[in-house]
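For reference, the structures are reproduced in the following blocks.
Bear in mind that the values in this text are calculations on the coordinates, not laboratory data. Small disclaimer: the values here were computed from a predicted structure and weren't measured. Cβ atoms are built from the backbone, for glycine too; each structure is taken alone.
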Structure 1
């Protein structure tokens, strides 16, 4: 009998990468709506991914499309996202802003997956979709690194509070770097 090795094929075309991000964002919205985990950490993760995703689309994908409406929707989402970051979790303001942002992003995703991405698939060949995928991924990852570096600037007290909210054991004995790593792992 021969051993079979399962290989995972990572999506590299731009349409698959964008769609994967959409599913991740939807999961983050669900986590917030169900009040699972630390909401501040989830909001920070949502903020980073949505911002990086939007900038990568605007810079690397939208120039190949007529996507002016998509740009307007990104700006609307950015304003709501900033409001969500400032809102205190558990308050009516937080829930209302979360609902508005979720509805705006859902609408954008439906339009993008229903119109823009199929249009792109028709216009571009497989090689071009792969090239756009690489450019999108590179730009998104640059943005994520930059945004996470800002988050990494949290004080030890802020990290301790996040660890406390995530109920991380041993947090009182951890130094700043250990808290940072524990908080990061708890949100993965």
Structure 2
């Protein structure tokens, strides 16, 4: 089966419909969470992961439970024959309340499934693409980039060396942009 046929056989519409609940969830950098989850899925497709239907579906809703707490997980588990696998992956990449981001990422890095690592890498690529110096304090950006190098980059190296190259390039570009930043913060974020 060629790539076109693989894409043609994907059934993503029920998941996209559920993700539209994120349209009202704004991002600090502009846009909304719906665009972010769709970008995350598109990044995975850009790396030709067309056969990874569970991964692609999970990417579409990976922030839904966090951003829309009223989401009915049981309903999501009935969307299609892969729904339980999709939801298990979404839960694997959803940080439990009260757990530090560092401990969460360290756990995925050390013991996460291949799909969890792929999803976290694609998510971070999307986030780094949207990480702009006019929206974040220099210190926050530096911490985020350090975190990306320490936890996300090793995941990328393990699951997809080409994603690791893109991630490393994004981190480097954002660090160079930070060097041009004259003020400690614009919006106080």
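Given a value of 20 for relative contact order in percent (Cα under 8 Å, 6 or more apart), point me to the structure among 1, 2 it was derived from.
Answer by label: 2.
Give the label, chosen from 1, 2, of the structure having the highest value of volume of the Cα convex hull per residue in Å³.
Result for volume of the Cα convex hull per residue in Å³ over 1, 2: largest is 1.
Now a separate question. Quick check on the output: 5.9 is mean projected area of the Cα convex hull in nm², for residues 79-142 alone, derived from one of 1, 2. Which one produced it?
2
Given -23000 as the derived value for helix-only ellipticity at 222 nm (-39500 (n - 2.57) for each DSSP H run of 4 or more, over all residues; to 500), which of the supplied structures 1, 2 does it correspond to?
Only structure 1 yields this read-out.
Taking distance in nm of label points 7 Å out along Cα→Cβ at positions 15 and 39 as the criterion, which structure among 1, 2 has the greatest value?
Sorting by distance in nm of label points 7 Å out along Cα→Cβ at positions 15 and 39 in descending order puts 1 first.
To which of 1, 2 does the computed value 19.2 (mean count of other Cβ atoms within 10 Å over residues 111-118) belong?
2
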